[in-house]
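Okay, got some structures for you below.
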Structure I
Amino acid sequence: MSSTPLTARSTVSNESVMEMQQLVEYERGQVIAFTECGDRDGYPILIQHGLIASIRDYGLFDRLVKAGARVISIARPGYGDSSPYVMKHIGEWGRIVGVLVEELQLDQVDVLGMSSGAPYSYAIGYALPERVRNIFIFSGTPALYDAQIVARWPYPVDKTASMSTLQQLANDLFFANLSAEDVRRDDIRDSRMHDCFGIAQDFKLRCVDWGFGLAQVKPRVIMQHSRDDDQVPLVTAAMTAALLPTCRLEIREKGGHFSPETLDGFLSSIVMEYLNS
């Protein structure tokens, strides 16, 4: 299987720095889209995006790029140019990303998961324990396959909801009355692809059996969560951390769920510490 470049453009004059979107086939007719930016010879970090996001959000990772990392952002099924592939469970994502890791000949990687990207980060660590060095989790969605954590989750959970119902829910929750400017945003456009398939599948899979348990995730996990996170309660993050064999949980006193500034603070204070070690 070979990756197919869609676009390629240098971000700076240094030829070792790249910014491009590519596709890789992981099953017959099924592809995932990914972007690369930074130093092609740098240490690879696999980015697992949030619920409404684009793999073209390069600016969020400027700090890593400037530090010489190779930043690889991967679009989950249904997002952007990734095929709307129906996954059996979240654990299947580890197998899919494993194809990309082989394609790029990556011997060792770190994984960075933000918000809804957290469960998929754990799936990569579970599937590729010998290749994943660290898993960084920023404001991560908790282990909603666990009944005790679901009991502390502030949103309704319907494990029997159909994809069409969840696609309509995603449209109603996030994309009603969009302005013309909003429609042009990369994160909005990529998240709405295939009638919000990616968001709907995330809603469906996060609350059922993941195909693995967090106790089986061997790589080191470094997690940061804000005390005032109004979307993912801190207690659910702490309960999730307790399920992981090796997890460092750092509590941020303020900053809410997500902003570019708080993410950059996490990259600066936590990720860079391990990247340089």
Structure II
Amino acid sequence: MKFDVKKFWDDEAENHKEFAYMYKENKNARYPFYEVRLERLIELMSNLPKGRCLDAGCGMAKAMLPFLDNGWEANGVDSSAKMIDFAKENLIEKNYDPNIVSVGAVEDLSMFPDEHFDVVFSMGVIEYLTEEQELNFFKETKRVLKNNGIFIPEYINLIFDIATFNRFTVNFYKENILNRFFDDKKNVDEITEKIKKLVTMPEKPDKKGKYSTTRDQVYTRGENPLTFKETVKKRGFSQEDLVFYRFHVAPPLLFEENPELEKLSYKFEKEYCRDWIGYFTASGFMPVLKKI
């Protein structure tokens, strides 16, 4: 597993360019992940007055373009220079100023003045940050947001691991439950091994291939949506809304033998994006946070 996230995305940039937001063009694509995430973001921002927004971790600027097209002013930063090169190409192609994006870390937004943005959004970024980096990102976001400004980050849903019935379920119990009740590492390890026996596929998912996950390739962290409201309150934000995305109508281990289950999941994305089942069946969530 790589811990140099910047290098990972520099190396991944060409592949990302070819496959991200290309579900309809890619016959081998499993799921319109990027399209679904962007749909939810557009819906969340559709009720906000148009102003100035920042895409923190903008990648190729694909998520910025709908807002530019709809009358928003926008800037973008990304730690990967290769991603920014692709972002500039995409902006030029759409007749937008390529200089509105630049290389930069989300935890250091010093290139922007205080209270400069109405909205900051960040897709596919926080999961790669350490806890310290995430705290700095929140501090910088609060600084650059106007009073009552809106922050829309995106997270891996930690609770979803309970419903995967694989090694992520085993690890969830070990890291989030057993370690609370047992001080002795030996006890934790013994019970973890017993839990593995309850899970029929404790070594899945495969670490390579179509049904693998980037969680095995680069450092990531999940977040608990049940406790998130209190977490962000301590950081100077109130949670105004929350939507789930990337639903699973059945445990993901079943998708390989029946790909239609994954396609069916897409059908219900919008209908259940605010339903309680999202806590257990959606692998991602996006809160709407207001600066207080």
Structure III
Amino acid sequence: MVLTEVDSPERIEPPFAIHAERAHVPVPLQFEPHSHPLHELVWVRGGTMTVQLKHLVLTVPQGHGVWLPAGLGHAGRMTANTLLCDALFDPDRSRLQPAFLAGAPVAVHMSPVLESLLTHLEQADLSERARLNAEAVVFDVLAPAARQLALQVPSVGRLDPVVQALLDDPTDARGLGEWSEQLGLSERTMTRLFRSATGLSFQQWRQVLRVHHAVELLAEGLEVQEVAALLGYAQPSTFIASFKRVMGVTPGAFDADGRNAVSPGLEA
């Protein structure tokens, strides 16, 4: 299912600062590019969500959320049978740490306390005092994750064809030589451009992108061996090593514990 419009509140009635809601998503869902006039904290249960900004891809597995500042354009997609949870924050009445005021997305570890508080705030019959007390604790426990889960997308015009092709299909097996010939760039130039834009070589960038995609496939119920084959790895052991290098745990351990304490990040 593709949503071209997102129906969410555009303001929160004072004196409150937070509006929380959730919805079950039975089929794979894609959100077209949009933005909100309010800050947004979004997370999922029972699946995985991918959020794409202009030059950033964020994969949000269960147990993690992503903070999106007000006005920041983004698109997204999520796996089937997922519980989509969403909290909107009034920019003027929210007491936030500096990390959330920088105008950039922030990965958030959804601790049981934070998630329980936001679930509590979904109740429409809370008294004013109970709601304000719960909101105050949310602002006390809301904090960035220890490691940020994001893949920088090169903003170099000459690399656009290869970047878009791989974002559309991370399993694309064309190597650096084929791409350099197609783009009319030397392999050395392509490697330099990728490193200057992302800090990673072409091969490393594609590897991390594939691991982000692997998180989605694992959330859909595929076995590790199936995911390795779909992503073009000749041996499952090679895929497992790549996954652990990026996520900090093996795909089997990650899949077995949807609330893994490790916050995935980039490790070249």
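Read-outs: derived from the displayed coordinates by stated rules, not from any lab. Bear in mind that the values here come from a model prediction, so they are computed numbers and not experimental data. Cβ atoms are built from the backbone, for glycine too; each structure is taken alone.
Below is a table of values for the structure above.
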| quantity | calculated |
| --- | --- |
| Answer label among I, II, III for the case where mean count of other Cβ atoms within 10 Å over residues 95-102, calculated from the coordinates, equals 15.4 | II |
| Value 0.00, calculated as FRET efficiency 1/(1 + (r/R0)^6) of positions 127 and 175 (r between Cβ atoms, R0 = 25 Å, to 0.05), assigned to which of I, II, III | III |
| Structure from which 64, 37, 33 was derived, Cα extents along the principal axes in Å, options I, II, III | III |
